[in-house]
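Structures given as structure tokens follow.
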Structure P
């Protein structure tokens with residue numbers, strides 16, 4: 001499965017999700033289908049970080065479209081499901097997710113650079129320092145997740161962590177699947193238990209986990225390029241649905 005195919009799946013399921021609020025009321029079956037979209041977008045951010053030729057432009061692009069999308073997002077959420085107009089759209093979450101990857105990677109690369117200049121006899125010290133650097137990197141990721149929560153970005157803390165674990169376990173599909181499953185449990189199955197076993201939370205959790213099937217089927221190939229279609233589609237479809 002190519003990156004193009006993944007993006008098309010994400011776009012279609014996102015549109016179904018948001019259309020559900022317009023044509024089927026506040027919550028419907030469409031919203032279950034819509035849970036497929038965000039994990040794929042999060043995975044695409046982790047892939048984008050690996051393959052981008054210009055990281056600064058990647059950050060700038062996400063930031064610009066986060067600002068462009070905010071008014072359509074606020075109008076749509078306020079009209080159709082009483083969302084707070086101060087909540088921030090998903091591009092802000094993806095931006096913070098990308099930043100979490102970059103800073104974690106920066107800390108690890110800094111350690112490796114220092115390690116190369118150290119004497120080989122200091123193996124135990126190197127191992128300890130490696131764990132410390134990884135811990136610092138993870139603390140940074142958690143901090144950015146908390147920032148997302150404070151800013152009320154779409155998918156918030158959870159969304160930043162999803163982007164990060166897709167990057168962290170990118171080459172280890174089994175570990176990626178397990179880590180993502182744990183995050184889905186934290187987001188939906190714990191509320192499921194706390195809400196006297198509400199069927200809604202159970203299905204939401206299962207649907208959110210479902211895209212791991214598509215993600216782990218990714219073959220590393222790009223396919224047709226639709227980079228700007230992906231960015232433009234988000235604010236445009238929200239604005240059109242708002243006007244309906």
Structure Q
């Protein structure tokens with residue numbers, strides 16, 4: 001949390017500095033972007049088991065760096081829905097009886113996300129400008145739901161339990177931070193109005209789960225990544 005506060009404070013100072021350089025180049029827009037998310041595991045016997053389709057939307061904001069307009073501090077505020085599937089397997093033995101548990105789960109996550117990136121743009125080629133983007137994102141979890149099915153085998157006896165839309169916010173890390181890498185193009189429609197199309201990859205630095213929140217595993221490490229088709233318009 002201290003790192004998040006320090007990062008956001010630095011972003012505010014950067015915005016004030018950049019804005020003081022050139023107020024006329026500040027741009028605002030909106031974004032609606034479908035994404036494909038998955039959960040990446042760094043824990044043995046706990047594996048990613050598929051991706052989910054989600055979406056994000058919100059406000060785009062860019063502040064110029066210098067006078068050319070080719071470099072910008074790009075940020076915004078987005079509501080981001082991502083998720084992924086997991087499959088876990090673990091066994092315990094007591095009194096010579098082995099209990100094996102296999103669980104498949106689908107987790108849907110919702111975040112308020114603030115990217116802090118540098119956007120590097122080419123000069124106009126016809127009506128097009130191409131860009132690359134690099135930075136980090138800070139996100140705060142506001143919703144976490146999970147569907148699961150668990151099969152427990154004790155000796156020769158097997159039972160199955162399942163449930164849907166289980167609230168797992170208590171087991172979810174409130175703060176998410178990730179690397180942002182992207183690229184795409186802008187098409188100038190008229191005046192200051194431009195259409196934006198791009199691809200953005202978000203690679204999580206922080207675990208999606210709280211410590212010891214995954215049953216049967218000590219300090220499991222799970223990360224929520226996603227690939228986004230960025231669609232937007234600047235006004």
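A short reminder: the numbers here are calculations on the coordinates, not readings from a lab. These numbers come from a predicted model, not from an experiment. Cβ atoms are built from the backbone, for glycine too; each structure is taken alone.
In terms of FRET efficiency 1/(1 + (r/R0)^6) of positions 165 and 205 (r between Cβ atoms, R0 = 25 Å, to 0.05), the structure with the greatest value among P, Q is P. Each of P, Q could give mean count of other Cβ atoms within 10 Å over residues 93-100, but the derived value 9.4 comes from Q. Could you figure out which one of P, Q the value 2.0 for distance in nm of label points 7 Å out along Cα→Cβ at positions 37 and 77 was computed from? The structure behind it is Q.
Could you figure out which one of P, Q the value 2.4 for distance in nm of label points 7 Å out along Cα→Cβ at positions 109 and 149 was computed from? The correct label is Q. A value of -3000 for helix-only ellipticity at 222 nm (-39500 (n - 2.57) for each DSSP H run of 4 or more, over all residues; to 500), calculated from one of P, Q, originates in structure Q.
To test your reading of the models, identify which of P, Q gives 1.00 for FRET efficiency 1/(1 + (r/R0)^6) of positions 45 and 69 (r between Cβ atoms, R0 = 35 Å, to 0.05) when calculated.
P
State the single structure among P, Q that was used to calculate relative contact order in percent (Cα under 8 Å, 6 or more apart), giving 30. Derived from P, not from the others.
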